[in-house]
Structure P
Amino acid sequence: MILSIKTNLIFQVKATYDGEWICPEEDGTALYENSGYGRPDGNRLKLFPEEALYLTGKGKISVDKLNFDALAEKFSEKPGFLRRFLVYRDIRERGLVIQSGPQDFRVFRRGEKPGKGRSQYLIRVLSERDFIDFAAIATDSHSAVNMRKQFVVAVVDDENEITYYEIKTSELPKGKSCEKVEPVKGILTGKSVFVIPEGGKNELPHDSMFGTWFDDTRLVLSPLETLYLLKKGLLKIKSGRQKEELEKSLAEDDPELSIKMTVYETLRDSCYIPRTAYKFGHHFRVYSERSNHSAMLVHAIPGGSGMPMSRISRSVRLAHSVRKKMLFACVEQNNIEYIEFARIKL
């Protein structure tokens with residue numbers, strides 16, 4: 001095959017194609033030195049398929065008997081190639097240097113390139129219909145952090161539009177709501193617990209945001225609040241019903257009770273205030289202190305599970321529209337890893 005590279009001078013160099021690489025001879029190294037394309041290999045330059053197709057489409061290289069359409073057809077024999085090419089092209093046309101990387105791509109800081117700078121992002125390319133394995137996403141995020149990079153997921157939808165999400169995994173910093181709670185008494189009515197005021201006064205600290213006022217004198221606790229206060233020895237129910245018995249009864253109505261309780265307890269113990277986020281389609285809206293505005297939406301996920309990317313997209317868009325972070329709390333036994341998805345612009 002013959003490869004021509006169009007710079008200020010027009011010339012032709014021989015190239016080889018083995019189904020994965022297009023390898024110009026030594027004249028091709030100008031592509032690397034000037035614009036960060038490919039990777040040097042002795043006196044040759046190795047181009048990844050996405051790079052070769054992009055340069056062909058721009059008219060910067062040509063491969064004898066293989067035009068853009070023929071190359072695209074050949075490269076697309078590899079699953080997911082077209083999605084990766086669309087992301088590659090989008091980032092190149094934003095003026096950033098992009099190369100194949102540990103996930104799918106690594107992207108350099110603006111104005112920087114291989115040998116004269118360092119990469120900023122590691123990118124994984126996905127489809128809108130992909131099922132997200134949270135454990136795998138967390139592993140990619142940890143790898144990026146260890147390399148001091150930002151981990152980004154590029155999602156290509158069915159109309160070839162691209163949305164970028166930065167993924168972060170980290171422990172939550174300490175919250176600000178650590179009000180001391182004194183033991184209180186409650187009455188079990190059905191499966192709800194009313195806190196009995198002492199002398200007409202609610203004994204649960206105002207800033208702790210426990211319970212909801214049922215009327216002028218009764219404070220009703222949610223199931224998770226009830227179980228939390230019982231576990232901490234801060235609630236005594238007059239009926240004498242045991243915590244285990246009540247928990248079993250509540251679990252009959254809520255199959256997610258156990259995993260939600262693990263996350264709720266961890267958040268409370270870390271001085272956060274979790275409240276139901278049913279109206280947002282998630283488990284918790286979370287306050288770092290008493291406020292009219294919660295900082296996060298948190299959804300509890302069993303370890304080893306995941307969810308469709310389309311559902312995550314809806315969650316992130318909703319969270320951003322109400323100025324909150326979107327976190328998925330992945331529970332593995334009693335260990336919790338918080339994974340944040342946030343839309344970004346590169």
Structure Q
Amino acid sequence: MKNITKRIKFVFIITLLFLIIIILKVFYIQVIDYKKLNKLSADLWGRNLPIAAERGKILDRNGKILADNITTTSLVLIPNQIKNKEKVAKDLAKILNVSLKEMEKHVYKKTSIERVHPEGRKLSYEIAKKIDQLAYDGVYLVKESKRYYPYKELLAHTLGYVGIDNQGLSGLELEYDDYLTGKDGAIKYFSDGKGKKLALSEVYVQPQNGIDVNLTIDLDIQLSIERELNNVVEKYDPEHALIIAMDPNNGEILGMGSRPSFDPNNYQNYSNEVINRNLPIFMTYEPGSTFKIITLTAALEEKKVNLFKDRYTDSGGVTINGARIKCWKAGGHGDQSYLEVVENSCNLGVNTETYLNLKNY
């Protein structure tokens with residue numbers, strides 16, 4: 001009898017411990033690990049229709065828009081929800097002007113969500129309307145943002161351009177891509193294992209737009225630069241031309257441009273040599289005689305030269321540290337005042353003698 005009682009107690013204790021373990025496990029799942037498991041389960045039957053965030057705008061110093069966005073639509077398919085795949089593929093191929101074989105790759109693809117790329121991206125209003133009128137299950141049109149440059153060639157090399165996914169590929173678009181790029185949102189819906197949409201409330205995740213970037217560029221000055229560049233090209237047909245406008249007080253660039261240029265809205269139509277050469281930045285050019293005024297100004301500021309009293313004899317050439325420097329005029333300008341040195345743009349008088357005076361200062 002005692003052995004039976006012991007056995008009963010032992011079974012009871014084991015059963016009790018087993019129940020306690022089950023209760024603790026359920027408590028852990030329902031309370032402690034709930035968020036993690038709920039997220040994992042939602043990922044299994046939750047689907048997202050993407051909503052693209054707008055790229056940050058690029059503005060001039062006065063807030064005028066240099067790089068903007070326009071709203072477009074793109075085609076997204078949920079293959080498991082498409083009932084008549086053959087008809088859907090045929091109709092979409094006709095509207096998008098692609099081969100039936102190409103469209104069937106998207107319609108029959110074994111995936112939860114299929115973005116029709118690239119033929120279904122950035123659709124025009126007319127094409128999007130035709131697709132919408134089909135009203136097919138599993139065929140969705142989602143909002144997307146397309147980069148738009150309202151002034152076309154204006155400041156093209158500096159602004160740069162973006163790819164089909166709105167990623168910066170050159171210029172400021174590339175340099176500040178992390179700031180300009182927003183965070184996409186989505187419309188989340190739920191479906192079973194076969195992809196059939198469940199009758200549950202959809203969840204809207206709002207997209208976060210990118211950050212706007214303000215430049216030191218003045219649009220009015222930039223428009224003047226572009227106009228003058230066009231005049232130069234029309235009149236002289238040069239190999240290239242460039243202009244930079246800078247605020248001398250702080251070094252801010254108020255405007256810059258070059259020719260040849262391109263329209264970043266359609267950068268694909270231009271050669272890499274044209275779209276990737278920002279001449280005001282990449283092209284080096286000796287300042288030549290224009291720099292003489294800098295040297296002379298420094299000498300006048302330090303009172304090393306008097307334009308009217310001091311004189312200089314230009315012999316036509318001088319040797320400094322083993323290097324022979326010649327004047328542009330054969331035989332030199334002879335004896336002259338420093339004012340005449342400036343007027344004659346004398347290489348030796350301005351560049352050499354003035355430099356030596358400053359060096360000994």
Structure R
Amino acid sequence: MKKIFIFGYYGFKNAGDDAILDSIIRDFRKKDENISFSVLTYNSEYIKNRFNVEPVSRSRYSDIIKHIKNSDLVISGGGSLLQDVTSSRSLYYYIAMILLAKFFGKRVMFYCNGYGPVTKPRNKSIMKWVVSKVDLITLRDEKSYEEIISMENNSNVYLTADAAFTMEKQEDSRIDDILKAEGISHEGNLVGISVRPWKNDNNTIDLFRKVARFLIEKGYKVVFIPMKFPDDKEISEEILKGLDNSAYVIKNYYSPSEVSGILGKCNFIIGVRLHSLIFSAINEIPFIGVEYDPKIKAFCQMVEQNNAGDIENLTFDQICNNILELEKEYDSRLAKIKKYKSILKGKVNASAQMGIDLLTK
């Protein structure tokens with residue numbers, strides 16, 4: 001039986017990261033049932049029960065070394081792991097996984113990754129060397145692709161899409177049950193909003209409270225959909241204060257496919273979290289992105305949807321203008337989402353096949 005070790009930002013109750021991991025495991029198993037997985041995680045019990053894999057604690061370095069040594073393929077599992085905006089320490093932690101794998105003679109794949117930003121000159125030099133050692137690189141957006149190609153211009157680098165695009169759809173009856181349990185009526189026009197804590201939460205809270213009021217006055221019902229628990233739920237509940245009963249917050253944590261299904265009940269989405277936008281595209285729902293990271297801008301450009309602007313400088317008028325523009329162009333935006341969804345799903349399936357080929361080479 002072949003063994004794959006996957007490292008990433010797992011076990012933090014983030015619907016986007018959970019969706020990535022779920023899709024990677026399922027897509028590989030569809031092509032070859034005789035694969036076992038071990039997964040780097042913050043929460044071993046959660047990952048073991050949720051994904052039926054062997055968890056490897058992020059802090060147990062001897063276990064990490066053992067699992068990398070015993071693997072046939074090491075995968076950097078989606079997301080934007082390789083960046084130094086959060087910290088150089090985080091970047092070095094993941095680099096260590098790659099170097100350990102190469103030390104033991106293992107094949108390494110970047111699976112539908114985002115890349116960067118890597119800003120420090122020293123880190124850029126290190127990453128140029130590290131990237132040259134990776135056997136197969138598939139990247140989820142054009143900016144990441146261009147960054148990697150500028151370092152390592154060879155035939156093992158491919159532009160694909162986010163791994164979550166192959167996520168399986170949840171039954172409508174289950175989503176209806178969730179909304180009922182949450183006390184949310186989705187009769188009429190529902191708009192989903194996904195926010196996250198950022199550098200100045202008071203500005204974010206005030207801005208999105210005004211946006212919610214604007215939408216309610218236009219006849220919409222508004223539901224705040226947390227993508228990461230409890231962080232997003234807490235800031236969403238702060239925004240909700242002072243709004244009437246046409247606004248709701250999803251109070252419980254659900255699986256990625258369930259969160260995606262909730263988003264799929266909306267007329268359109270306003271999203272800060274990247275995977276709120278990706279889940280919208282999966283459900284063929286037009287959206288407005290709010291940029292806190294270059295990956296938001298990159299995805300909006302990829303599927304030809306609006307990016308309202310940088311969250312740190314965003315104004316109420318900018319979002320309102322984007323809402324009015326989306327309403328006016330709704331049918332054309334919808335057509336674009338439908339077109340790109342099929343294309344991007346196909347690219348992720350191709351990534352899985354390339355991974356299988358690398359594993360069995």
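Here are some notes:
- Each of P, Q, R could give Rg/Rh (Cα atoms, Kirkwood Rh), for residues 264-335 alone, but the derived value 0.93 comes from R.
- Of the structures P, Q, R, the one that 12.6, 35 was derived from, the read-out being Rg and Dmax of the Cα atoms in Å, for residues 216-287 alone: P
- helix-only ellipticity at 222 nm (-39500 (n - 2.57) for each DSSP H run of 4 or more, over all residues; to 500) derived as -8000 - corresponding label from P, Q, R: P
- Entry that produces 135, 69, 38 once Cα extents along the principal axes in Å is calculated, selected from P, Q, R: Q
- Answer label among P, Q, R for the case where distance in nm of label points 7 Å out along Cα→Cβ at positions 88 and 184, calculated from the coordinates, equals 1.9: Q
- Here semi-axes √(5λ) of the Cα gyration tensor in Å, for residues 144-231 alone was derived from just one of the structures P, Q, R, and that gives 35, 22, 12; the source is R.
- Of the structures P, Q, R, the one that 5.1 was derived from, the read-out being distance in nm of label points 7 Å out along Cα→Cβ at positions 24 and 280: P
A short reminder: the numbers here are calculations on the coordinates, not readings from a lab. Predicted model only: the values in this text are computed from it and were never measured. Cβ atoms are built from the backbone, for glycine too; each structure is taken alone.
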